[in-house]
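Colleague: What follows is a set of structures for review.
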Structure 1
Amino acid sequence: MKTFLSSGALLLFFFYSSFGQNPDIEMIKKLNLSWLNAFPRRDSAALSKVLADDFILITPQGLKENKRDNLLNLMSPNIEFISVVVDSMDVRLLSSDIALLTAWTTFTFKFEQKEAKGRNCYQDVYMKRKNKWVAIQGHVSTISSH
């Protein structure tokens, strides 16, 4: 009986350990970080790889932007992203090809040479297309800025 319980506990440990290291979840987290890091680096190639061609973002101002808009914003001379730090991130696989990422970040940027700091939260929908994860939808809410 003791051996059976030990084996069962070991099996549960391996199940939960491997579940927490799901390669799809890890890939989506990596894509999210690549997306965030693209802004301070002005790395349009990295951002372009993350966003699907039909990507749509709803901004904190309620504007609807597409992939092209996001790439143009990345290169805007009026805004400079200094840093973005992920405070918390959660990824839920809704199916084998759809995932929902929810995250909270703290950021610092300059707008027309004036530094500002803030926090936001966002949700992004990722879809696996041709065996590759891409962001298809996003929605950002500002929590605070100063």
Structure 2
Amino acid sequence: MPDLVDTNILVYRFDGRHPRKQSLATEFLREGIRRQDLRIAHQAVLEFVAAVTKPLGKEPPLLLRDDAFREAEALLNQFPVLYPSENIVRTALRGALLYQLSWFDAHMWAHAEHYGCERLVSEDFEHNRLYGTVRAHDPFR
């Protein structure tokens, strides 16, 4: 069964401020490409571009806009992308209430639930907790 990768894993690949997480995220994604068992949600591609192009206080963004677009294109080529549907939005609404998740986290979880992903790989969920049929996994623990 595939795993769904949350946006933070994708962003850490480019975040030199956190070398340990950068290294772990890079290796995790490389292995997933090799095994072909990782999926990303359409939402993660959008959030990735927004996160890496946003200035970090007085520091520049992690990536320039053109580089971020190239990396987003690479994500589309390297991973199967899961797209939203009305059912996913309805599942996210229920999940936000049931699990007290933020809207964006609930939407990410709903993709994993709908598409039958075994794990949701993220640092934003309680590690090893079962949300419906999806287990949260924090690769940085």
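Colleague: Tell me which structure, out of 1, 2, gives 24, 16, 15 once semi-axes √(5λ) of the Cα gyration tensor in Å is calculated. Mind showing how you got there, number by number?
Modeller: Numbers: 1: 35, 18, 12; 2: 24, 16, 15.
Considering all the candidates, the number was obtained from 2.
Colleague: Still on this structure: Comparing 1, 2, where is distance in nm of label points 7 Å out along Cα→Cβ at positions 31 and 119 highest?
Modeller: Values: 1: 2.7; 2: 0.8.
Top value of distance in nm of label points 7 Å out along Cα→Cβ at positions 31 and 119 goes to structure 1.
Colleague: Match the computed value 26 of relative contact order in percent (Cα under 8 Å, 6 or more apart) to one of the structures 1, 2, and report its label. Intermediate results must be reported in sequence, preceding the final value.
Modeller: Working: 1: 20; 2: 26.
Structure of origin is 2.
Colleague: With distance in nm of label points 7 Å out along Cα→Cβ at positions 79 and 95 as the yardstick, tell me which of 1, 2 scores highest.
Modeller: Values: 1: 3.3; 2: 1.4.
Largest calculated value belongs to 1.
Colleague: With log10 I(q)/I(0) by the Debye sum over Cα atoms at q = 0.28, 0.34 Å⁻¹, for residues 63-102 alone coming out at -0.92, -1.00, pick the structure among 1, 2 it was computed from.
Modeller: Working: 1: -0.92, -1.00; 2: -0.83, -1.03.
This figure was derived from 1.
Colleague: Sticking with this structure for a sec: Matching task: -16500 is the computed value of helix-only ellipticity at 222 nm (-39500 (n - 2.57) for each DSSP H run of 4 or more, over all residues; to 500). Pick the structure from 1, 2.
Modeller: Values: 1: -11500; 2: -16500.
Matching structure: 2.
Taken together, the values in this text are just the output of simple stated rules run on the coordinates, not laboratory data. All values derive from a computational prediction rather than experimental measurement. Cβ atoms are built from the backbone, for glycine too; each structure is taken alone.
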